[in-house]
Structure 1
Amino acid sequence: MDKPVLVLQMQRMGDLILSFPLFLWLSREYPGREILVAAEESFFRPLMPVSPKVTYIPWSGVDVLKKRQYRAVINLSIQEKAACLCHDLATEERFGPSMDAQGVRHVHGNWQMYRSSLVRNNRYNRFHWADLNALDCIPLRRMAETRFDGPRTLPDDVTRVGLFLGASEPAKRPSARFWAGLVLALLNRGLRPVLFGGPAEIELGREVERLAKAPALNLCGKLGLDEFGAVGQTLALFITPDTGPMHLAAWTGLKCLNLSMGNVNPWETGPFQPGHYVLRSDLDCAKGCWVCVKDSLECRDPFDPKRIAALAHRMARGARADQLARMRLPGLELFRTARNGHGLYHLEPLCETECRPDEDRLLSGFWQSFFGHHFGLWSQDHPEKALGRARDLAPEETTRLLSHLSETGRQFRNGVAKGELLNESFWSESPREMRPFNGLAHMMLENGDFRPQAWRSVLTMLERLVAVASA
């Protein structure tokens, strides 16, 4: 019998749903081979009707997993118990974090290592979590040939619009006053708002009802995930912060407008399927936020209920992207989810006129191109072209990046010669344009216990960066 493939996904509901593409790709990469998924039963049980066909194992029963051998084990969890299990299992390949009996932790797989390096260092990341789940073990061509259905547009007489009120952290969701204002603005445009939320949002739903003083069906705390999935088929649009139900809605074809606010990055966790929309503050600090360091959440201020309602009305009626792009949304950027030429997740900025790319978009594109080249996804000409464009349109920022190459090389040489360990300031105090590289290099050295092979790996990566810069 063929050895099965095992995925450890002990995170929240949204993370489990973002693993669905990986399950799909694994079944195609290993036809006929059993795909096992260890996950929290409270999350996977209601999602089984919409999940790709896999065998789910509740964590309470994972001891049986130790009795088998595996073709591959893919640990997508950050929990220590998952890392320990990943280490203990007999497998031909393993990806993600593992931990031995002495508490020594290592990350396996180039892309899982890259993902780990994004903690507090994700400003220029342009790889989605769902893609990063798969890049170590699924060929890019397999991912690129997959076609996900876009969201459906219902007839004009369907006027129900869902509002999901909550999020995992208060900073990631609008206030009750915003939701109440949106309820009124939607009603004024002939739309019928429906409030959604789990048990944690029951009081928030009541507060929205109290402030709005208007008819809105309040279903907070009344539906399970399976029931929500069914009710979602009757909605013209789903307006939501970055939440697990947003990913469920997108997976099931419900058109989403993601109000992306707080310490989230829509490039990493936005709706994965193409054709959905993301609205994000255009503040500089919102272009890669891990933890908010400001006194107030300024990124929430530009979200005006009346303008959001106007956008929602057009979306519910099936307006094209170019029609939505002509709307005035001061302080906000509107994106449409899509795929780039390589088949990876992409956010298309919507502008009334041709947008001039800013330094964030240019350098993000370069770093995506460089790491994709370094880890074997495409040839060197891709990062060369991306760097050339950045040099032309963002010369100051590109110069800061390139000027730090010599300092990075000096620190590497000093570390190799003296055997000195680089401390965290190596990457955290480097110019922000260079932090994606230095952050990953530092993580690779730590993961390799600063042994000669780890130094050789980061020096090879630096040589490739210099080659791109010199082309």
Structure 2
Amino acid sequence: MLSPLFDAFVEASPVSVMMRVLMERIFNSERMNHLFKTYSDRQYEQELLFSTTVDLMSVVVCGMYPSVHAAYQKKAVEISVSATALYNKLQRVELPVSRALLRETASDLQELLAHLNVESPSCLGKQYPIRIVDGSCLALSERRLKALRGNGARPLPGKTIAILDPQTKLVVDVIPCEDGHAQERSLFGQVLAQVLPQQVWIADRNFCTSGFLHSIIQQSAFFVIRQHGNLGYTPTGELQEIGLCETGIVFEQLVEIAYEGGSFQCRRIVVKLTRPTRDQECEMTILTNLPPTDASSILVAELYRGRWSVETLFQTVTQNFHGEIETLAYPKAALFSYCMALSAYNLLATLKAVLGSVHGVNKIQAGLSDFYLVDDIHGIYRGMMIAIPPLHWQCFENCTLSHLVDTLEYLATKIHLKSFRKHPRNPKKKQPPPMVDRKHPHCSTKRKLKQYKANQDFIP
């Protein structure tokens, strides 16, 4: 199945081999160059191919190299252009190209997951495909551009709206925006262009406008969106108690929302929380047009709770991948890097799905740590690529899907899950603030330990 050259790494770090196999497949050179030619408008290729740029950025965002320049220096002989030419290429990558990179690679991974048959079951069934949508502002960049140096404000290189498929746990689309101060609402038109009939769109209150809700209804789709305080409505029924969910008591009423001289009806679901949110809110209000026969109020409340999976996605991308690179100050370069990081997240989600098909989905979801998986890949990857030259990986670019799945499942059987277990900490107990003696700002750890031990010995 694999060349004997792979044996040592299959035994020592099968996770790293799986990740490289997926990268070789998804970031296929021929596919990347064709994608660039299809979606680019003004940018063109000369000595530096788009596939070479993707290859370099993939190892940066995955953390194998600490910076773009470090990766360039390692690959300078292969790239054969100057560092300036590389950065010029990055700062001009057009947004449709970055978006298409994520969408098309996600489509390939969806096909792979369908072959594995490991999609998480939806509580609404197959007739209602779910999409979770949320916005994210890219982290502050360095003031490397002359236009930024005279201003003390920290620059924002852009923002994105990501669309997550919770059944496959893949980011299936992203809407990039170069203006870091742009309102999410200015991008609603691009979001609505992705809405298909029967889909259920889940979002936070920033997406709660009468126009957005009405457009989803017009496209024969459904929404589960938290109510914004500024959205007006007219009750057409009494607020009635329905029952209990995991977070509190659920109430429901019918309401009517005005829009452009007309109106539409939906259900208003109020959850009176047993514990306040981190913003100290004691209740949560959700709007939905799902039929009550298919989705009870309690089920809708649980569906909205699942929206936090998109927050976990952003946390994983921020903590485990290097997508928000401070030195990439140009918006197009920063957004391309972030789309690459989202693609890397999709690779990790696919890797975990393969592990779930072999070891059990519940075991992987509950007990596997993204941090330890990515850390193992970081530690092994560079040495592995020296020991196994790129030529030996090229067979995975165009191999059959069944052969690819067999290889990944074989590698998954070699993984010892104990090496990647989560170790969640118990909640910290609230402690009184420590006493500070300004005359003695430092203390000897050894003396304090000795004093503590002496006090413990004399406790009756």
Structure 3
Amino acid sequence: MTDLTDPILDRANLHLILDNLKLGIIAHTPARIITIFNKEAERITGYSKEEVIGNDCHIVFKTPFCGPKCSFLDGPPQFPVASKEYPLNIITKDGSARQLEMTVSAIIGHDAVFKGVLASFRDVTESFNLSLKAETLSSFAGIIGKDKSMQDIFRQIRDVALYNYPVNVSGDTGTGKERVAYAIHDISAYGTGAFVPVNCGAIPEGIVESELFGHVKGAFSGAIKERKGRFELAHKGTLFLDEVAELPLKTQVKLLRFLQEGSFEKVGGEKKVSVDVRIISATNKNLKEEVKTGRFREDLFYRLNVIPIHLPPLRQHKSDIPLLAAHFLKEAEQESPNPVPKLAADSLDILMDYHWPGNVRELKNVIQFSVVRSRGSQILPSDLPMEITRDKDVTFGPSDREPAQKIIPTRGKLDIESVRAALKKAGGNKSKAARVLGVGRATLYRFLDQNDEIKNYMDQF
């Protein structure tokens, strides 16, 4: 008879069970020596058990798998921490990028003593790539959008998060540059560190250097004690320099020196301060034009603009308006104890026709305003702000409208034949096609989004 209490058999059964899990499993001691590494972990990371077992996980994997996000970077915690869940991009042994969902837990013994760490992770790379390819991903890292331009932004965020290269996010005011910067921070190896945003245009020129780099006691009148700057506060995390084009030239020199050397001197100090910080900058100005006019250093531009990401204005991805509006209504529902009204179809049509100079931020403000103003179960056109309903760009005179007898019949609902004919008549212009069909723009967008045949037809325009 088999002795089921045999510890050797217990260990064999444990490893057999772990090897049949569809999750990667790693366990290590308080000294970070790996004791368990199952088959799925081998498959995902590209490392074999022989290379891993008995070794320090930080030496084996390095960053970004074992990096600033690790709870044990500076040794075991003083008190066992709760489980942590976070997304993580890694580079496998063969150099390929994988996207993981990671869960890390402390192993606590019967004597309440910290025994080590158990990490489980799932590879979501393929499902993410398939969603991008099919353009069915509606959100990523807190950013909302299904339009092709936004799917491209999702790819860029995922790819750049793996590397600590400076990123410059450009785009009009209100397009969500800080949101993109935070998304890069959140899924990168620096995600457990602080995200420190700085509006460079809002800091008076006389104190901007002190705000960024700190100062020593007595550096200037009023400096009664030493003070940390934003760079030190962002150590092991991300420093987001918004409106970076507004930095004075003198400060640009010091920022350039930090990007070159990884260290700086506080105002009034002589000692070098080194920090491990990811730099993400943003601007709504054309930095190349700023360089030409002499307001921005060319060498700094090339240092900051290693990975450029440009956010399109909302008017260029209006198909995302219904999705964004629904998201903001859901946020309002979570913040309010009262029922939140739905968006009426006529109101959505008006939002689709507006040109949105304030971009996504303006749309959020409009939804919040309309929720407060609405007195019923729906947000009606009369509940929208006056500047939305009076927008000259969407007011069409008689000469711009199709005569009623020329509207292509839709037989109560849209069909491929009538939509194809309307698009052809409108030269591919979706707004005109909606007017030709006699339907709201949002209705046409929904139909286009659900029919691949029409999507393919649109490619010819």
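Taken together, the values in this text are just the output of simple stated rules run on the coordinates, not laboratory data. No experiment lies behind these values; they were computed from the predicted model shown. Cβ atoms are built from the backbone, for glycine too; each structure is taken alone.
List of remarks:
- For 12.3 (mean projected area of the Cα convex hull in nm², for residues 252-371 alone, calculated) the corresponding structure among 1, 2, 3: 2
- Entry that produces 2.6 once distance in nm of label points 7 Å out along Cα→Cβ at positions 116 and 244 is calculated, selected from 1, 2, 3: 1
- Label whose coordinates, when semi-axes √(5λ) of the Cα gyration tensor in Å is calculated, return 47, 35, 21 (choices 1, 2, 3): 3
- Structure from which 1.4 was derived, distance in nm of label points 7 Å out along Cα→Cβ at positions 268 and 436, options 1, 2, 3: 1
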